[in-house]
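Right after this note come the structures.
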Structure I
Amino acid sequence: MTTTKNLVLCALFAALIAIGTHIKIPTPLLPLTFQTLFVVLSGLVLGKRYGAVAVCVYVLAGLIGLPVFTGSALNPTFGYIIGFIPGSWLAGLIAEKFKPCFKTWTLGAMAGIAVIYAIGIPYYYVMSKYYLGNELGAKTLLMYFVLMPLPGDIFKSVLAGLIMKRLKGV
């Protein structure tokens, strides 16, 4: 049942995702943003249905022209944004189906981020090759789009688990 509380929480998470896009912490490999943290938290906190709705609100806001993306829909990284929706949904599904604990929430966040990678990387490759005319090899894709962001995404997954533990009092 859709309640006012759920709608407000969806809007709140859409705003948090937008804010997380613009918070950048410099690290030796890549800047660490909190966008994916809020994406997986939307699923963990709101559940699969409302988590995905929150991310859809964020995506639609960007598509209608609100400045919530760092690039545009024609940017090769837009595939990651598309992956946010099933990523949030999967994190929420795992949180709903398994014992509520730090391990479940952390693994749910990691699974959500894995889905984002699984959609974002092939999209980046296709857009880069066919739209920009710049073909990237598998080694380059693995290095820049898996190995370099992985430590930050593992950190964000653990942080999501800790935030959930605090929120749920478990």
Structure II
Amino acid sequence: MISEKMTKQLNKQINEELFSSYLYLSMSAYFADESLDGFAHWMMKQSQEEYEHGMKIFGYLTDIGAKVELDKIDKPELKWKSAEDAFKAALKHEIHITDCINKLTDLAYEEKDHATRGFLAWFVQEQVEEVSSATAIVDKFKMVGENKTALYMLDRELGSRA
């Protein structure tokens, strides 16, 4: 049986994941406004993925008979100084989400909630991928520097995300 504390924290994580989706949707709009369609596409895909993460937790709670309690989603930022700054913000956010998932996993261990711990293992691995992906893009921005041609090529590369 899942504890009230774990249920509350999983509900909080649903909100974190939905905010992530909203943040990346805002970044997609920012990039579209800047005519960086590849970056906009990449962020749209990221937004959809984060929504799916929230729904995965939602489904887990309903499957185990726990109560889902949705909360308001905060307004995300709307503009960034540059494309690079937006991706740095995305990386910072993914590190925050990793910390949230790690704390949930710690709580599952403390409570000996083996079902939730097993469920969260997927999210732990997913966050390795999320941070790695965002780090790689930020690193590419460092290589690009002020080179507009290289920025264009990076935009095209990220636009090919399936």
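For mean projected area of the Cα convex hull in nm², which of I, II scores largest?
Top value of mean projected area of the Cα convex hull in nm², among I, II, belongs to structure I.
Compute volume of the Cα convex hull per residue in Å³, for residues 42-97 alone for each of I, II and report the one that scores greatest.
Top value of volume of the Cα convex hull per residue in Å³, for residues 42-97 alone, among I, II, belongs to structure II.
Name the one structure among I, II that relative contact order in percent (Cα under 8 Å, 6 or more apart) of 23 was derived from.
I
Quick check: 0.10 is what I get for FRET efficiency 1/(1 + (r/R0)^6) of positions 2 and 34 (r between Cβ atoms, R0 = 30 Å, to 0.05), calculated from one of I, II. Which structure matches?
II
Compare distance in nm of label points 7 Å out along Cα→Cβ at positions 58 and 90 across structures I, II and report the one with the greatest value.
II
Computing helix-only ellipticity at 222 nm (-39500 (n - 2.57) for each DSSP H run of 4 or more, over all residues; to 500) gives -28000 for which of I, II?
This value belongs to structure II.
A value of 3.0 was derived for distance in nm of label points 7 Å out along Cα→Cβ at positions 66 and 138; which structure in I, II was it taken from?
Of the options listed, only II reproduces it.
If we compute distance in nm of label points 7 Å out along Cα→Cβ at positions 10 and 130 for structures I, II, which one ends up with the highest value?
Looking at the calculated values, the largest one is I.
Every number in this text was worked out from the coordinates using simple rules, so none of it is lab data. Please read these numbers as outputs of a predicted model, since none were measured by experiment. Cβ atoms are built from the backbone, for glycine too; each structure is taken alone.
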